[in-house]
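Rule-based calculations on the coordinates, nothing more; no lab input. Computed from a prediction, not measured in an experiment: that's the story for all the values here. Cβ atoms are built from the backbone, for glycine too; each structure is taken alone.
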Structure P
Amino acid sequence: MPTQIDFKELHWLLDIVQCLDVGVVVLDRQYRVEVWNSFMENHSGLGPDRVHGKNLFELFPEIDRNWLRRKVDTVLQLGTRAFSLWEQRPYLIRFENYRPITGEEDFMYQNLTVLPLAAAGGQVERVCLVITDMTEVARLKRQLAETSRPRLL
């Protein structure tokens, strides 16, 4: 028997999703935005009211459609997660680096996780994109590489 979640718990879960320091975007099969958390709002400058029901590719034409469609199609068909690391592809959506003091990078490096979201009947009808800021890791890795290079006298 499925576990019932009461309204209070649902409210808590929604608050948690809004406060996470990762981007959370839920898309339907037509790539229309259904959920857009505060991380996404803060970094894109677009509030949920401006993106809800809109096609992700129309909102962000710089996204590589073919690449993302392959990732999402695999998740929808197999019902398994898919991943992309910043070393493979620096970002899904180009957000400016928001750390101006320590930030030497022009944009936010991102890891992407694509999660299947099954309906009550078990069929995967939506996906959740989780965008994790990896800019600090990228910066530290670059600094380490620079300091590890042999220096010429």
Structure Q
Amino acid sequence: MIVGVLSDTHLSGRSRGLPRTMMTAFREVDVILHAGDWVTLDVYEELSKLAPVYGVAGNGDPEAIVQRFGLKTTVECGGVRIGLVHGHTGPGKTTPERAIRAFADDKPDLIVFGHSHIPLLEKSGQTVLFNPGSPTAKRRQPAYSYGLVTINGTAFEAKHVFFADPL
């Protein structure tokens, strides 16, 4: 099973849309996870043409997105429990700390989060933390990015895919 992972798309009416390079890669995934800051449900509509989409709302999302997705969820992909949160609320000084604390009682295998636009892949105890970065709003990062998680039973490997042009 392959999971496409993205966050912080921040698309609005004036945006150019989702990057072709990512959309081409997502044609091969089984599931897509979006860790918030969609800004418009048009992003969901585009992604859902490719695969089932699970997501959460972020601090930049309108109430319609908050109502549709909520702020936190857990998804079972293959034999892997994935916690999904944007990472902008709750106790903790950093986004990774807030993401970890959001799932303190759940103990997922993998926590996917966004908010900072900073790609991250690290282990915290028995849980892997994964921020895919942003495919459309890299801010001060050297490249745009999204993620892919390959799952085989209960084993998984997460990786970033970096690219220069958001078109």
Structure R
Amino acid sequence: MPDVMKNIYATISNHVQMVGYREIVEAHGRARGLAGFVFNDVDGSVKVMASGLESVLNEFIHDLKSDRPDTTIDTIEIIEDIALPSPFGRIAVDDVLEYMARFDKGIGILTEHTAILKDQSSTLTEHTALLKENTQVLHSMNEKLDTLPERIAEALKK
């Protein structure tokens, strides 16, 4: 049976937003030479519309499943002939909101790391104090060792 052109609409779910998943989809779509686009939906899923040879679309979906086996991909064939943009790309519905969400996530991570660094700093301060104490003890031991030959010589004279 000859390979025919098809259009598909796919919904991909299970932790696919704010993790760089659209980049993965876009890269596979471009690598396969597909037309179409990918975007985040408000329901937390990623939506894909793609157009290409049926075998290439099947390989594209296989690529996506291989990269992230934990995702769920529901695909519907679109019967209508729709002219999709080429090359395959990403659509950002609201760039500002997306950037804000990413910044919020980053701020949360930075806050956690700042707390960890503060704990590490106080631990290092404590250990530095212990090192200073031990250095003083070693210094006084060295002073005693410095006079050891003279003391041995004195003891041998007696």
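Out of P, Q, R, choose the structure whose coordinates give helix-only ellipticity at 222 nm (-39500 (n - 2.57) for each DSSP H run of 4 or more, over all residues; to 500) equal to -19000 when calculated. It traces back to R. Structures P, Q, R were shown, and semi-axes √(5λ) of the Cα gyration tensor in Å, for residues 48-135 alone at 53, 18, 10 was computed from R. Source structure of the calculated read-out (log10 I(q)/I(0) by the Debye sum over Cα atoms at q = 0.12 Å⁻¹, -0.59) within P, Q, R: P. Structures compared: P, Q, R; top value of distance in nm of label points 7 Å out along Cα→Cβ at positions 104 and 120, i.e. the largest, recorded for P. Which structure, out of P, Q, R, was distance in nm of label points 7 Å out along Cα→Cβ at positions 16 and 144 derived from, given a value of 3.1? Clearly, the read-out refers to P.
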